[in-house]
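Throughout, read-outs are computed from the coordinates displayed, never taken from laboratory work. Predicted, not measured: the structure shown is a model, and the values here were computed from it. Cβ atoms are built from the backbone, for glycine too; each structure is taken alone.
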Structure 1
Amino acid sequence: MISYPQVLTIAGSDCDGSAGAQADLKTFMARDTYGMSVLTAAVAGNSYQISASHVMPVEFINAQCAALAEDFTISAFKTGMLADTATIESVVENIQKYDFGFFVLDPVIITKHGNMLLEESAYQTLVNQLLPLADMITPNFFEAQKLADMKITNDEDMLIAAKKLQAMGVKNVLLKGSHNDDSQTEVRDLLLLENGETTWLSEGYIKTDRVNGTGDTLAACIVSEIAKGNSIADSVATAKKFTHAAIKNEIAVGHKFGPINHFVKL
């Protein structure tokens, strides 16, 4: 009988398969781990737009977590879209109640284009209650600025922001650099470990509209690699390479803002 590390995503469902729990599950399988999901919300959307959304009842979120905890040995997990204060508080309660292993927080609070996704009260709940429970946080450029309450314009700013996030309670920080300037040639991310060690990770900038699910994929890949017993630094390095390859090797799905390619092999 073959055994695979068991991993979990607590996130929203994107019906077009480009992001959210669907992107996480595809990443888990691509990286040879067995993925499970606790759905917090569902959206009706495609490559053009999101037309409707529904937040799962707290009772159902609790039931999903209890069902998984009763039967499975989960080595690592991530959170994604947590729609409101009640959802975040429910997730916090379940994380404290059950051992789902190493926790990667993908703080879905601001889009890659800088638009706020959470109301301020829900954002404060995430910062005060959920963030201190995380073993790692993976904010995008705009989320890092919001969380650290500062503008980020250079490498020194990124390090200052990462240290501010650590001071808020999270152990390890992967702070993603800006990728919103078509004149740039690379994207530089900063990994700040709990022991103070820093690593810069760089890949070439790719100009494309097919980037749906990028942040989900990066965090999910880290979860998979951690569950397989790899170090945090090695897990992040693999996730960076996998995500870059998934963006670079475009697939023809949808007509506008398409998904990245989870079929890629490193």
Structure 2
Amino acid sequence: MTTSPSLLSTVEADVAWITLNRPDQRNALDIPSLKKLHALLDDCNADPAVRVVVLTGSGRSFCAGADLAEWAEAEARGALESYGWTETAHALMQRLHSLDKPTIAAINGTAVGAGMDLTLCCDLRVAAASARFKAGYTSMAYSPDAGASWHLPRLIGSEQAKRLLFLDELWGAERALAAGLVGEVCADDQLLAATAELAGRLANGPTFAFAQTKRLMREGAQRTLGEQLQAELAAGLLCGRSEDGNEALRAAVERRAAKFVGK
């Protein structure tokens, strides 16, 4: 995998750590950063050495959302509606949401707008105690444009989603935890360690089955119960025929811990 100045990446113990690295811009997302992150996620999904992906930010912010300097420049040349940020961001959000590998957002600071939406596209969210969440759209007289209107009602319910979006409230980590916006809050200096522990548990698990589970959950809302049961049957057959499925059965018979390989 490649590393650029605006995006750092490393793979340790089957976990890809991706760090947004524009601290002076609070890790705001310009079009080059969106494209580089999209390409890096593609690389992670195809790399058998990667079994879990962690996304975090450098400096004091996780991500401030869209790069307003790029936005203002596009407006100045009359290209605000056509310069391509929204389409590029949407492609990235879809790629992150549909990744086969388990994903974790390690939220080290403020997550605003599309920065918050990045965390919503991840499977699991671990927040530092100093993390803050803000939709940011209605304060700029905009409606959501990077997936918040889809994810938030599903994660925290319609009324809490409307509070966060309509009133553009700034939520601290504990309120986010109480609402279900994140799954865990830890001390700032423990964020990476807590995330690494969670990522390790996932990396050691049956990641082939995780991929099937993610797909079932993504697609299940569009099916009837009968259709979903058929999809579960098909996915279960794939899992049963996988190397991990065979290993799980052998380990159960031999009364030992299974060693999964993600295939």
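Assuming 19.5 is mean count of other Cβ atoms within 10 Å over residues 33-40 as calculated from a single structure, say which of 1, 2 it is. Provide the component values of the computation, followed by the final result.
On the way: 1: 22.2; 2: 19.5.
Matching structure: 2.
From which structure (1, 2) was Rg and Dmax of the Cα atoms in Å calculated, if the value obtained is 19.2, 69?
On the way: 1: 17.1, 52; 2: 19.2, 69.
Of the structures listed, the value fits 2.
Can you tell which of 1, 2 yields 1.0 when distance in nm of label points 7 Å out along Cα→Cβ at positions 217 and 249 is derived from it?
On the way: 1: 1.0; 2: 2.7.
This figure was derived from 1.
Consider the structures 1, 2: one of them gives -15000 for helix-only ellipticity at 222 nm (-39500 (n - 2.57) for each DSSP H run of 4 or more, over all residues; to 500) as calculated from the coordinates. Say which.
Working: 1: -11000; 2: -15000.
Going through each structure in turn, the value belongs to 2.
Going by mean count of other Cβ atoms within 10 Å over residues 121-128, which of structures 1, 2 comes out largest? Before the final figure, lay out the partial values.
Values: 1: 17.2; 2: 23.4.
Of structures 1, 2, the maximum of mean count of other Cβ atoms within 10 Å over residues 121-128 occurs in 2.
Determine which structure produced the value 27.8 for mean count of other Cβ atoms within 10 Å over residues 105-112, calculated from the coordinates; the candidates are 1, 2. Walk me through the intermediate numbers first.
On the way: 1: 21.9; 2: 27.8.
Of the structures listed, the value fits 2.
Identify which of structures 1, 2 gives the largest calculated value of relative contact order in percent (Cα under 8 Å, 6 or more apart).
Values: 1: 19; 2: 16.
Largest one: structure 1.
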